[in-house]
Structure I
Amino acid sequence: MDARPAPPSRTFAVIPVGSLEGAKSRLGETLDAEERHDLALRMARRTIEAAAHSPDIDEVLVVTPDAEVRELALAAGARPLRQRSQGLNRGLGEAREEAVAAGADALLVLPIDLPRVSADAISDVLAPLRDPRRPLVVIVPDRHGRGTNALLVAPPDAIEFGFGGDSRAAHAECAQEVGARLVELDGPLTLDLDTPDDLLLVQAELPSAVDAL
C-alpha cells in the first residue's frame, strides 16, 4: 500500500433540496402537507449545519429551486445555489460545476433525509480521502442496499451521478468502469427517512430524533 501522505485537498459538500411544496409525499399516509414541509425544513437545517460544522469540509453548497431553503442555507453558513434545471442529477451537475470552479477536488453528495447525520458521521465518509489513490468513489448505501445515502467522488467528475432507483448499483458500476477505487461503508448514514416504515423505525430506534430534526 502506498504510504505517501495525501496531497492537500479541498472537499466540498453538496446538499440537494427539492421544493418544500409537496416534500416527502411518500409520508402522506402518516403526515399532512404542513407536517411534511416542516419535517423537510428541519432535516435540511440539520444536514446543512452538520456539514458546515465538519472540520473536513471546506465549503457547503446547497442546490435547490426553493427560495426558503436558500435563505436557510445562507443563515446556516452554506452557499445557496438556485437550481435552474429539472431533476436531482441535473441539479447535482450544476453544483459540481460550481465546486470545480471554486477549486474542489473532492465532492460529497449528502441528501437531507438522514436522521443520524452528524459532523462525525460525515468525517467517517471522508476518511478514505487520506489514501492518495484516485479516482475514488465512496458509497454509503441505504439499509436496503439499493439507494445511495451518501456519495463521495474524487475528483468531482470521476463518475456521473445516477441517483434514483437502484443508484447504489449504478454508482458502483460507474466506478468500476472508470477503474476507480470503490469503497462501500456501513454506519449511521444507512438509515434514511423516506417512507412510513422508515418513520416507524426512526421513532423506535431514535425516540427523540423526529422531534429533534
Structure II
Amino acid sequence: MQGVSFSRKVAGILLAAGASTRMGSPKQLLPVAGVTLVERSLTSALKSRLDRLVLVLGHRAPEIEAALGGVGRNPKLTVVHNRRYREGISSSLVAGFEEIDHSHDHGMILLADMPFIDHDVINLLIEGYLEAQLPMGAIKIGERPAHPVVFRRDLFAELKTLTGDVGARSLLKKYNDRVCLIAPGAGYDGRDIDNREDYRNFQTDMKERNKA
C-alpha cells in the first residue's frame, strides 16, 4: 500500500473470550491484588497510548462484564461479545478487527491472561512500530516475535479470514520480513496463566515483588 497515508492512532484488542478449560474456572475472574485478572490487564492497556481498547468476551461474557467495576466504564473501552468463541481464538480476532475496521489503521492484539504486560511495554511497541513504518510489529524475545503484536490496516482483511484455533502468529510467520521486532528490556515478563500451577506461581511472584 505504498503512497497510502495512515493515521498514528492505534487501537487495542484485548482477547478474553476463552472457556479456561485448563484452569477449570474462568481465569478472567481470578483475584489478583484486589482486582480480577481481566481488570488488571484492562487497567494496564487503558493507561497506555492506545487510542481505544476493544475487550472481546465470550465464555460467561455477561458475568465477566458485570464484574469489571469502574474500569468497565472507561470511555476508551468498548466491550464486544463474541458468540462464536467456541470456534477458537480466530473468531475473537475477527470480532475485534471488525470492531475497529472503520475507525483505526492499526490494531494491537493483547491477551488478558498475560498479567505482567504493562503500559510501558505497550507504549514501547507503539513507538517502535510506528517509527519503523512496517505493516507488523511485535515484542522481540531472542529472535522471535512475542506478544503484544500489532498490525496495520493492509492486513486486516487477511486477519479476518483466519479460522479455527489459529492466532495471528501465522501472519507473522508468513510475512516475517515485514515485521518490526522491538526489544522490551530486562523487565519484560511474557508469561501467561493457563492452569492452576501457573496461577499459584504468579501469586507467589506477586508477593515477592511487593516485598521488594
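Since every read-out is calculated from the coordinates, none of them should be taken as a lab result. Fair warning: this is a prediction, and the values are worked out from it, not measured in the lab. Cβ atoms are built from the backbone, for glycine too; each structure is taken alone.
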Name the one structure among I, II that distance in nm of label points 7 Å out along Cα→Cβ at positions 40 and 64 of 1.6 was derived from. II
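For the read-out Cα extents along the principal axes in Å, a value of 52, 32, 29 was computed from one structure; give its label from I, II.
Values: I: 52, 32, 29; II: 49, 40, 31.
Comparing all candidates, it corresponds to I.
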Looking at structures I, II, which one was distance in nm of label points 7 Å out along Cα→Cβ at positions 168 and 184 calculated from, given that it came out as 1.4? II
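For the read-out FRET efficiency 1/(1 + (r/R0)^6) of positions 32 and 96 (r between Cβ atoms, R0 = 30 Å, to 0.05), a value of 0.85 was computed from one structure; give its label from I, II. Mind showing how you got there, number by number?
On the way: I: 0.25; II: 0.85.
Working through the options, I get structure II.
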Using mean count of other Cβ atoms within 10 Å over residues 160-167 for the comparison, can you identify which of I, II gives the largest number? I
